[in-house]
1. Thinking of P, Q, which structure, once Rg and Dmax of the Cα atoms in Å is computed, gives back 15.9, 47?
2. When helix-only ellipticity at 222 nm (-39500 (n - 2.57) for each DSSP H run of 4 or more, over all residues; to 500) is computed for each of P, Q, which one produces -17000?
3. From P, Q, which structure was distance in nm of label points 7 Å out along Cα→Cβ at positions 134 and 166 = 3.8 calculated on?
4. On distance in nm of label points 7 Å out along Cα→Cβ at positions 22 and 158, which of the structures labelled P, Q is highest?
Structure P
Amino acid sequence: MLIAIEGIDGAGKTTLARKLKEWLESKGHEVEVIKEPGDSEWGRKIRESYDRELDAREELELFLKDREENVRSKILPALRREAIVIMDRYYYSTMAYQGARGIDVEEIRRRNEEIAPKPDVVLLLDCEPEVCVERIKKRGKANRFERLEYLKKVREKFLEVAEKDERVRVIDASRGFEEVFEEAKAIVEELLCTEV
């Protein structure tokens, strides 16, 4: 099973990925959490660019190359072992973030789905950008992806994608973490029951 956790910066993706992994492992499942961008040379280039703006097309190409490497070396091997793969960001982030920079969202989807398996479910942690920016400030210095006006556009793109994609389940992430976690668990549990 492939679960993608998506949302703007500061929505709580990494915390949810960690907690879902712990919960699923306690139920006897093998779980692999994979964070994007990955640790490939392209992922490193993306992280090195956090403080300077790359051309939107160049950025998209880096994400595609990094994802292709992630799929080949991590995602597919874990799925073949019948592990549950939890993505801390996946190609829906590319659709939203690079889509907010003017690249056609459906082109981004098509190019990603040529190289990456579709997720079984996308947990979209939806939160007001103002709330997320406050959370980001608490953890330290923000990068160029974490500016309020940009995050507003990215959130709009995520919600537009969610409207047209039955795999996306929107979770109100402005609530306390326990409520978010319980809702995510219920969605995953429902999915596990249908997989059997």
Structure Q
Amino acid sequence: MAEDKFPGWHGTTILAVKRGGEVVVAGDGQVSLGQTVIKGSARKVRRIGAPGREVVVGFAGSTADAFTLLERLEKKLEASPGQLTRACVELAKDWRMDKYLRNLEAMLIVTDGDDLLVITGAGDVLEPEYDIAAIGSGGNFAAAAARGLMETDLPAEEVARKAMAIAASICVYTNGNLTVESIRK
């Protein structure tokens, strides 16, 4: 199928909220091809790493590409135990410079409970402001809702769940079937 005729994959919203010594990463379950929902219960938030050195990762984009990046990130974490930022920078460098990896289409939100980072294929390792990170089709909706909810006394998980519900009510590529993982330091 010609690239210009391919309808494209959509349907991910990943949101991370850091509050009160906890980081919560929530991801919706919708995967769409063009205007068709292919699956409503995809799991786009996962734990990786060794016990005691766990990292929570949420991904948006091509699933196969994201899994390739998750495997690479795990190897970087093994090479630099306890150094999430360093592992992420090394992954971003490989992703940008490697001929094969350069074509991968995904984004990652990564946290060890201390650091909260967004990794892109452009070589970016970003530490978001306001203790909120969001990626994917409904990411901007979820981030805006979370920023407003951060003015309340709600715990991180409630902020994430409510913000994702708001995003799902606005973005047709986002549903309310959430996977939520939290990590505390």
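1. Traced to structure P.
2. Values: P: -17000; Q: -10000.
Value -17000 for helix-only ellipticity at 222 nm (-39500 (n - 2.57) for each DSSP H run of 4 or more, over all residues; to 500) corresponds to P out of P, Q.
3. P
4. P
A short reminder: the numbers here are calculations on the coordinates, not readings from a lab. Treat the numbers as computed from the prediction; the structure is a model and nothing was measured. Cβ atoms are built from the backbone, for glycine too; each structure is taken alone.
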